Structure P
Amino acid sequence: MTTIYVDADACPVRAEAEAVANRHRVPLVLVTNGGLRPSANPLVRMVYVDQGADVADKWIADHAAAGDVVVTDDIPLAAKAVAAGAQVLRHDGSALTAANIGNVLATRDLMADLRAADPMRVQRGGKAFSRSDRARFSRALDNALRRAGG
């Protein structure tokens with residue numbers, strides 16, 4: 001059975017993921033280092049992992065498999081999930097696939113190198129997460145679950 005795994009810390013679309021999981025009657029696993037309240041929804045399972053860098057990512061990578069959907073903006077986690085055969089969605093609804101994950105990883109690494117080379121460079125935040133971003137994510141998750149048969 002298809003399962004949705006959400007890298008839940010700092011995820012802006014947890015509520016949307018839960019609503020889509022309800023519509024499709026698919027289990028949703030929220031993986032967090034803590035700080036999130038448990039859901040009363042019987043389809044939602046909370047997994048609390050130890051504090052530490054990438055602990056939640058490692059847990060998801062160890063459990064996600066072909067037919068599952070992973071929701072994350074963490075690119076290394078996305079690469080592992082794609083390699084395992086899972087569908088991967090970013091918070092904005094864009095898909096990370098075997099066809100594009102290499103380019104996305106390379107861009108991430110390049111940007112990290114550029115930031116390291118110029119530590120005085122002013123970092124600006126991204127644009128605000130909008131209602132249309134949430135709707136686009138919900139549609140993308142609906143479509144991913146249809147493809148997965150869930």
Structure Q
Amino acid sequence: MTRRPALPVTIERVPFDDPAADALRRAQRAELDARYGSDDHEPGAVPTAASTPIFVVARTLSDVAVGCGGLRPLPEGGAEIKRMFVHPDARGQGVSTAILRALEEEARQLGVERLVLETGTEQPDAMRFYEREGYERIEPFGPYVGSELSVCYARTL
């Protein structure tokens with residue numbers, strides 16, 4: 001893929017139910033439903049405002065919301081990255097990296113030392129991204145154990 005020049009964005013922490021965050025999560029869901037051919041492609045509990053207290057939205061300088069991501073603290077320690085998404089028109093311009101770095105900084109501020117995440121077999125672009133950003137593939141954890149569609153990663157901060 002040819003990388004385009006970086007898209008200047010601001011990253012803002014917002015409530016999980018923020019309208020822009022909700023719209024981005026719905027767009028992500030529609031894309032994944034199309035990739036997997038169904039809406040049954042995510043094991044485990046669906047993220048909520050209560051379970052995902054940290055949520056960020058990336059906005060262009062003209063205030064267009066183009067990406068998002070959240071952190072769900074885990075009972076055994078650490079946190080899980082949830083709902084990382086960048087609108088297709090903004091991909092390849094550094095937005096996902098900006099969101100990921102913001103989430104990592106939020107995790108550090110909470111004292112989180114290890115982040116984990118789950119992506120899927122039909123998301124090779126996401127797998128390449130996380131590997132490029134220093135995440136290592138791990139065995140499926142929690143609700144993803146036994147899922148044929150899950151691919152999991154972790155990074156120590």
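Starting from the value 2.4: which structure in P, Q was distance in nm of label points 7 Å out along Cα→Cβ at positions 48 and 64 calculated from? Label of the source structure: P. Among candidates P, Q, the computation of helix-only ellipticity at 222 nm (-39500 (n - 2.57) for each DSSP H run of 4 or more, over all residues; to 500) that gave -13500 used structure P.
Bear in mind that the values in this text are calculations on the coordinates, not laboratory data. Quick caveat: nothing in here was measured; it's all calculated off a predicted structure. Cβ atoms are built from the backbone, for glycine too; each structure is taken alone.
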